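Structures follow.
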Structure P
Amino acid sequence: MVSDIARHIDQIKAIIAPLDDDTFEMLKAGVAFYLSGVPNETDPGLITWAQDAMQMVREFPMDVTLYELAVVVEDEDRERNTRR
């Protein structure tokens, strides 16, 4: 059971890790928007960006829960910040 969960998390990481920084930031924002809601915004460019970020989450190429994705994104964010 635990090994199945670890394998699933590793599969998610394998998809997220190679993303360039801009794409990763957009995915991270999409996850945050789903968890916290989209801030009130009137700038059409920012509205489109938020919609695109959320679309990335909806189109994630693997069957995952939002919370699984959030955990892996948070972990990847920490790793990227450590490397900087």
Structure Q
Amino acid sequence: MTAEDSASSSAERRQQLRQLGHDIKSHLGVVTMGFQALDGVKSDPEEFAEIYAVIQEEGVKPLKESVLALIELACQEPKE
């Protein structure tokens, strides 16, 4: 591998990490706002269930995927 290839690989890895960081922050925002919304609808079971489902689908599930992708990236051997 040439120095140019190594620099390109390193830049690509940094970009992937930046994107994953952005994704994690976005999904955490969904979860945080969702919990705040749940607090306001405690007495309405239907609304509570609807917001809970949104938190799961748009916050928790994608957050899990992003964290797994981050772990996978962290465990990859650097290209030489």
### Query
One of P, Q was used to calculate FRET efficiency 1/(1 + (r/R0)^6) of positions 18 and 50 (r between Cβ atoms, R0 = 25 Å, to 0.05), giving 0.55; which?
P
### Query
Of structures P, Q, which gives 46, 29, 19 when Cα extents along the principal axes in Å is computed from the coordinates?
P
### Task
Consider the structures P, Q: one of them gives -25500 for helix-only ellipticity at 222 nm (-39500 (n - 2.57) for each DSSP H run of 4 or more, over all residues; to 500) as calculated from the coordinates. Say which.
P
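None of the figures in this text is laboratory data; all of them are computed from the coordinates on show. Quick caveat, the model's predicted, so the values are computed rather than measured. Cβ atoms are built from the backbone, for glycine too; each structure is taken alone.
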